[in-house]
Structure 1
Amino acid sequence: MEQLWDEFLYYLRVERRSKATLSFYSVTRTKLERYLDSLGGVHEASGVSVSHLRGFVLWLGEQGLNGGGQHAHVRAVRALFNWGQREELLSANPARRLALPSLPSQRLLTVTSEVTQRLLGAARTTDQPLRDAAMVMTLFDTGLRASELVKVTVADLEVARGLIRVRGGKGGKDRTVPIGSRALTALATYQRRER
């Protein structure tokens, strides 16, 4: 298993996967190796069966991992074995028949206008109130991640079209998202007065 994981993680680095992705796969590796060691040490990838992998899913649940966490680790294990078979490092793929754990249905929480007003009020009490209020409004208006917003520059705003260009978002991808007039006004006010 060690060589397969090493080569797979090297492949992911060559493919320029994010640090977070590499870190997650490393966590999956550690958990799977710990589980296989508890069985008496299945050390070769060719010795891993679908029964071992199903047991791994149960073990993850016993370790307190919720359905979403189990689902993510199973996807990582499937990716490992799929890649190994595609690269002809494995003759069989035990993960091919491994079902994904069902995800619990999640109800999206909505932010009330009261909470929004409190956040905007808090933003206005900081060292840079116009900047912070503009950031809060932009986050709410666009759904951007905070890590995406901090990379936005003035050149990324298309005011006339009501768009904002997001560079290097999730998966390193660029995209364009709509931004409302109130958030644009807040950004313009910040730019005029504080920059």
Structure 2
Amino acid sequence: LRMGAKEIWMPTVSAGRRQRRVPDGHLAPRVAVFDAAGLPVPGLEAVLEMIARADAILGTGHLAPQETLALAALARNAGVSKILVTHPEFDAIAMDLATQAALADQGAFFERCYHTLHGAAPGRTKAMADAIRYLGPESTVLASDAGQLGGASPAHALLRFCEELLRYGIAADQIAMMLKDNPAWLLGLAR
């Protein structure tokens, strides 16, 4: 953070939920943010305080929805003002709209990613468009999450994502907000 980091992520491939739900989930040793009793692991609260002092973004990683709710509450208590829920539609997370609404009520943003759609069941883009309509574009950041070996380039993936959202009725000005304004605010770049 002292070197200028803008976002600190919680575990992704090392999150317990991902390791249980996704075939590649065992690429890294499991890292928990809460112990078996549901208490924060040692050091988590100190990390959240550092994020708050730096006015950085807390990325929720691939935690289970209930872990994300608990983390968000803990983060708010530590003074974290910027929480970005990492691709809630990803199969490893599968966060329902009620949980997303509870997080949105706490001021959280949602990172909706095109890569989450890659190889997904038909209707995934429509489900994302429905979530954007339900929660409002004010709480969404659009991202590609692309660039992996053999996949689409980030720019191409983001362009396709925007085209698909337009087809499902998301307005161009809302897409601009989710691509530019919301990320700029989270990154501290908004004027």
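Where a number appears in this text, it was derived from the coordinates with a stated rule and is not lab data. No experiment lies behind these values; they were computed from the predicted model shown. Cβ atoms are built from the backbone, for glycine too; each structure is taken alone.
Brief remarks follow.
- For the structures shown (1, 2), distance in nm of label points 7 Å out along Cα→Cβ at positions 16 and 112 is largest in 1.
- Label whose coordinates, when mean count of other Cβ atoms within 10 Å over residues 56-63 is calculated, return 24.4 (choices 1, 2): 2
- Top of 1, 2 by mean count of other Cβ atoms within 10 Å over residues 104-111, largest first: 2
- helix-only ellipticity at 222 nm (-39500 (n - 2.57) for each DSSP H run of 4 or more, over all residues; to 500) from the coordinates reads -18000; which among 1, 2: 1
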